[in-house]
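Structures for review follow.
FYI, it's all coordinate maths here, none of it is from the lab. Here the structure is a predicted model, which means the values were calculated and not measured. Cβ atoms are built from the backbone, for glycine too; each structure is taken alone.
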Structure P
Amino acid sequence: MSQKTVTRADLAEAVYEAVGLSRTESADLVENVLGHIAEALVKGENVKLSSFGSFHVRSKTERVGRNPKTGEEVPILPRQVLVFKPSNVLKAKINKSMVKAGK
């Protein structure tokens, strides 16, 4: 499995090649889309991208954790976490590519 990370620059380059906007406009477009997604999540809204998946923020309550090294109990404060659930279309694509690769 490849360990390459897709960056904002990679996304902007893909938009540049596919749509034909200038590189600056492509980078601005990617930044705007990611900014809108982030703003919606901060407001507590769900973000659903058809055929890709959905993002939502979930609240976790306080709980007691344990330091694995010392065994000492440590309180874990309440917090909010970002959850991504892939769509069935994305899951199928991933599984199909794994079958083709023989994994």
Structure Q
Amino acid sequence: MVRHARVRDLDEIVAGLDLRGRRDGLTFMPEMRAYVGTRIAIASQLTRVYEHDHWVDPIAPIYILEHLHCTGAVHGERGCDRACALLWHADWLMVEPEVAS
């Protein structure tokens, strides 16, 4: 069974970020703005992530959405070629209920 989520409006997401651009320790990366308003399948759900050199246990679930990976652009000229999955805080998404097929 595939579940989907719609990425919330940018204003809603930004309103919940702290001064470092994070929600419960998880960073909303600038390149994630491109997906605002889109509906994407959920690949997996996490309860713990390693972010900024330490483990983060957010209150809400963290999702990995299918085929969305970091481009490395946040690293400027030095770039990054690891293509890590983008991590999405539940508050940044409207997760659709599971529907039996």
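So if we calculate relative contact order in percent (Cα under 8 Å, 6 or more apart) for every structure here (P, Q), which label has the highest result?
Numbers: P: 18; Q: 35.
Biggest value here belongs to Q.
Thinking of P, Q, which structure, once distance in nm of label points 7 Å out along Cα→Cβ at positions 64 and 88 is computed, gives back 1.4? Show your work: numbers first, answer last.
On the way: P: 4.3; Q: 1.4.
Checking each candidate, the match is Q.
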Assuming -14500 is helix-only ellipticity at 222 nm (-39500 (n - 2.57) for each DSSP H run of 4 or more, over all residues; to 500) as calculated from a single structure, say which of P, Q it is.
P
Can you say which of P, Q returns 13.6, 46 when Rg and Dmax of the Cα atoms in Å is computed?
Q
Distance in nm of label points 7 Å out along Cα→Cβ at positions 56 and 72 gets 2.3 when computed on, of labels P, Q, structure Q
